[in-house]
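Undergrad: Pasting the structures here.
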Structure I
Amino acid sequence: MSFLKNITNSISSVFNIFKRPYHSSTLSFRGLLHSAAVAVAIFVFLFIFQPFGISVVSETEKTMTLAFCGGIALVSMLFCQFVLPLLLKSFYDEHHWTGSKQLVQFLIMSLAVSLALNFYLQKVTSIDFPVEGLKVFAYSIIPLVMLVFIQESIHNNKFIQKAENLNSDLKNKGVVTSENPLKVLVFRGASEKLSLIPNQLIYAKIDSNVSEFYYQNPLGIDKTVLNIDEKQVKDELAGHPQFVKVSANLILNTNAIQKVSGSARGYEIAIAKVNEEVKVSGNLRKNLENL
């Protein structure tokens, strides 16, 4: 019984990896680099081994054929990294990205690249379409599953360590203030305004032309909603280094950071006073790391 229990626990722990937070590269410069790296790797592989009938292509046409293959791989990767995430925004939300979603993304990439190359090479070398492309896709499944495991472990350890370092740095840093900490912030909406001393403001959440301000007052935490856009908010906060943008719609007072947590997805910030956690966007991690 104990042996079966150990096997069950091992299988369960394997599947749990796919439920964990994961590091997304879609809609980012990192995704562009990954796409270029895959295209170069495919060009080099085809150049060295010349499979799928490439070896029988004449030398005058071979270079052009390989260049087209690299270009097709790049376009296929860019489609998966940038076009699909725009079409399927809810699935590709980086703040809810998991190992299972990353595996699906890897498989979509492999299928797209395999079939696109197979379709092109079928015209050049008369190989079977889509049979050969599906074979290549099938061969890629096990390596891609292993890659998810490896990347999850690397990114998880990386961001946990970075989060610990950030917590230590923030603890030693003390309260951050502006040059004139008593200068009043004035946010003017369409029909009302909000006046705050800088470190009263905990964070501003901005959605289009509407902004929610969460701040401290003598009675606790309060919230005010104004018709004011991000540019106006940022202009008013200019010169106050404690305020940084940590996600697409949130500007945070770093003095309100209670704790930074790390996972394979990146950073999450626990905000003091409001009992809320905020996920840091991948392209804004440097704002937190450079505090």
Structure II
Amino acid sequence: MTTLHNIVLDGKHGKPIGLDLFYEPTGKPKPIVIFAHGFKGFKDWGHFDLVGQQIAAAGMVFIKFNFSHNGTTIDNPTAFGDLEAFGHNNYCIELDDLGVVIDWILNQPEEIPAAELDATKVSLIGHSRGGGIVLLKTAEEERIDKVVCWASVSELGRYWSNPLLVEEWKEKGVFYIMNGRTKQNMPLYYQFCEVGQQNQERLDVEKVVKAMKNPLLIVHGTTDPAVKYKAALELKAWKPDATLLTIENGNHVFGAKHPWEEPTLPAHAQEVVQATIEFIRN
């Protein structure tokens, strides 16, 4: 298997995008799968390398990347060493970053022979907040075939739908979120709220899902503490022909953690990956 780590792309907002590529060289065109991480996530989190290896071994080209403003750096992609970038991130930047990655892989990059790529079969996977991003991007991007949401949010407006929070946020200019794993206080500058309010039409997940024509797989754990299972039921209600895979007693990361030092995926994650492979294949 060919694995290339930390390929660097130029982002549109002053920060680079780090990217990993996995595929089995066969000289035959393969479906392309692009994975978007969630809030306080990164491409090298936990078991994501194993996920990439397994999907690539199933005959696909797998790409995972860091959003340009996720707080990590090219030199240290597993630590939040650039909290200023994190504070200046927003949903529109992430949508643009995903667009850069799609353009890169479909413009015959030198890192992979064109014969390995089937440009008519591009699928997006998004975890948590990344699920919302891939749903929104699909509405803007005609080149997407299928969409997979793992523990996905069903809306992105909660940060600016609370008037008292918005008022305090505007007054202080910054809102801090504790990272339970690293114990870092991570800033979100008020621009996040402003950009969200100014782009509510673009960021309307419900509207996008109701209009979506693409095949959609929704995967969610019933005991997810971060994004409640209710979000999956909402997505399914908005798109009745979507496939819903319920992971009984599944958590937000389907049994994984960071770092993940086991040689195989946890049972729930294995179920999720296998279902994803079958969905994209079929």
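Please treat every number below as a calculation from the coordinates, not as lab data. The shown structure was predicted, so the numbers you read here are calculated from the model rather than taken from an experiment. Cβ atoms are built from the backbone, for glycine too; each structure is taken alone.
Undergrad: Looking at structures I, II, which one was FRET efficiency 1/(1 + (r/R0)^6) of positions 60 and 140 (r between Cβ atoms, R0 = 30 Å, to 0.05) calculated from, given that it came out as 0.85?
TA: II
Undergrad: Let me ask something additional. For which of I, II does Rg and Dmax of the Cα atoms in Å, for residues 156-235 alone, calculated from the coordinates, equal 16.0, 49?
TA: Structure I accounts for this read-out.
Undergrad: I would also like to ask the following. To test your reading of the models, identify which of I, II gives 11.9 for mean count of other Cβ atoms within 10 Å over residues 84-91 when calculated.
TA: Computing mean count of other Cβ atoms within 10 Å over residues 84-91 on every structure in I, II gives 11.9 only for I.
Undergrad: By the measure FRET efficiency 1/(1 + (r/R0)^6) of positions 28 and 220 (r between Cβ atoms, R0 = 35 Å, to 0.05), tell me the structure among I, II with the highest figure.
TA: Largest calculated value belongs to II.
Undergrad: Mean count of other Cβ atoms within 10 Å over residues 76-83 computed as 15.1: which structure among I, II?
TA: II
Undergrad: Can you tell which of I, II yields -17000 when helix-only ellipticity at 222 nm (-39500 (n - 2.57) for each DSSP H run of 4 or more, over all residues; to 500) is derived from it?
TA: I
Undergrad: Give the label, chosen from I, II, of the structure having the highest value of Cα Rg over 2.2 N^0.38 Å.
TA: I
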